[in-house]
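Got some structures for you, see below.
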Structure 1
Amino acid sequence: MLVDSIYPEEINNAMQNKISLNELEAVRFARLFERLQNHVSELYLDSPDVIAHKFGMRVNIYATKPTVVDGIKSTRIKGQKYTKIIAEHKADARYPVVSAASIIAKVTRDNAVRDIEESLGVKIGSGYPSDSTTVNAVKENLKDPEFKRQIREYWVTIDGIKQQKMDSFF
């Protein structure tokens, strides 16, 4: 089983360089795919992109192994083994393998959040913007450099908190 994590510093650096989170995720998916030892006939992706097959095309571009994107016409070399990339929204509801990967990702993320809470000594809740514990922790600790290292700088929630702070000055 291969598990990969993208940390806030990497996301912040990418976005500073005008690389979207979707692009960064496509690169990382391709890298994981490259690490597979055996040929797989199909690669299922839960697409974060508004146009699902566009995410599959991004992964295809970064992959060095031969791939084709489901639903996209492409030229193939006769006799060559290809991996079909199937990128869909909510793929976890349709494909059990994606459901399993989603559970592994959620557990990995939850464990990382607990580790961050423990290391910072701050209760941060789920880490999701809909969680008031998370939002309050960010509001109260935004000036703490150690806390700030754990946050995506380019995050709508951060923008909202910063705007609220600016509004309170006027």
Structure 2
Amino acid sequence: MALVGVGSSGALNNVTSAASAPLKVGRVEAAAHGTKCFTVAVAVVQNGVIVAASLDDYQFLSTDVAKGVPNSDKDFGQNYKEPNMVLASKKANAKYYSEHMKEEAKSTVSYDKNMAAIEKFATGKTIKSLEATVTKKTKEQVVDAVSGATLVDTQGYLKAILDAAKAAK
């Protein structure tokens, strides 16, 4: 991976190794968790290895408990079917959503910590090895494989990261 730093002269210095390759970024939208939300997955890939991953779900949530995406309170928000609902990032509303998961599904791990564990699991994996995990293991085995994640849809989230990695350009 290329490292960029500031030298004593203030000029940017590129420090690269002979084995370095360009970073490629992929981004996909997916249905990783049911039909009431959508997931945005981003993967940064270098030499077929996922070097970074990011996930978030977006769902309509009540305005009394959630902060909507940008412009929800402006022109964009005027197109919402229900004025008391906003399209919201679950990460940006992790405290509320985690409490909801605790009440509804007895979750013991917060939403943001679950996402971080899934992102961490994918990071450092080759596309090929992540694909094997997603396709050759059951949903339950995938949840068990990802230390720190307890979401039943962990496999769907890893598939979204895999799809983003495959889409990386």
Structure 3
Amino acid sequence: MNNLVKTLIKPDWDENPKRSEILHAANLLQIGEFQLIQLAYKVWYNKDLPEEKINKIFSHYMVSGIIPIWVTYYAKDIIKMDNANVLNSYDEKYHIYDHEFGGYIYNERQRKNRGIFYATIIALVFIGTHYLAANYTEEPAGFYPPYVEKRVVYPELYEKKD
């Protein structure tokens, strides 16, 4: 429980100090640990991480806590660059595996329109699901989830009396 609180307060904290470096470097670049491992492999070996090695390396990292040396060196380089104030985390070379990177919102009007669009979708889904729940289901047994029908929970109320 104590570790959970520490992680919630400081997301780049881990019991393993070497893994904390990896988390910190990934947070500096605003990418995930997996993308950091891919970038480190590309820098170290000068080629993309082969698909047959992806699961093995990442599972060793996540489950066993085995951190390849090339990931550690790459993370240290990122942290050194940040300490020297020369790290540009928005540089495209750090986001080559991030397919959502670069979708820039150019002005406040576009930001506002996108916000209204998403809010409208959420409202329509909310209203639609509540309409369906109100009109196409039987009476729920309770107010809180899971919404089990009253007929299932209290069958004696629905038995025909002879």
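Comparing structures 1, 2, 3 by distance in nm of label points 7 Å out along Cα→Cβ at positions 65 and 113, which one has the largest value?
3
Using distance in nm of label points 7 Å out along Cα→Cβ at positions 97 and 153 for the comparison, can you identify which of 1, 2, 3 gives the largest number?
Top value of distance in nm of label points 7 Å out along Cα→Cβ at positions 97 and 153, among 1, 2, 3, belongs to structure 3.
When relative contact order in percent (Cα under 8 Å, 6 or more apart) is compared over structures 1, 2, 3, which one is greatest?
If we compare relative contact order in percent (Cα under 8 Å, 6 or more apart) over 1, 2, 3, the biggest value is for 2.
I have 36, 17, 14 for semi-axes √(5λ) of the Cα gyration tensor in Å, calculated from one of the structures 1, 2, 3. Which structure is it?
Answer by label: 1.
Just so you know, all these numbers are worked out from the coordinates, no wet-lab data involved. What you are looking at is a predicted structure, and each value in this text was computed from that prediction instead of being measured. Cβ atoms are built from the backbone, for glycine too; each structure is taken alone.
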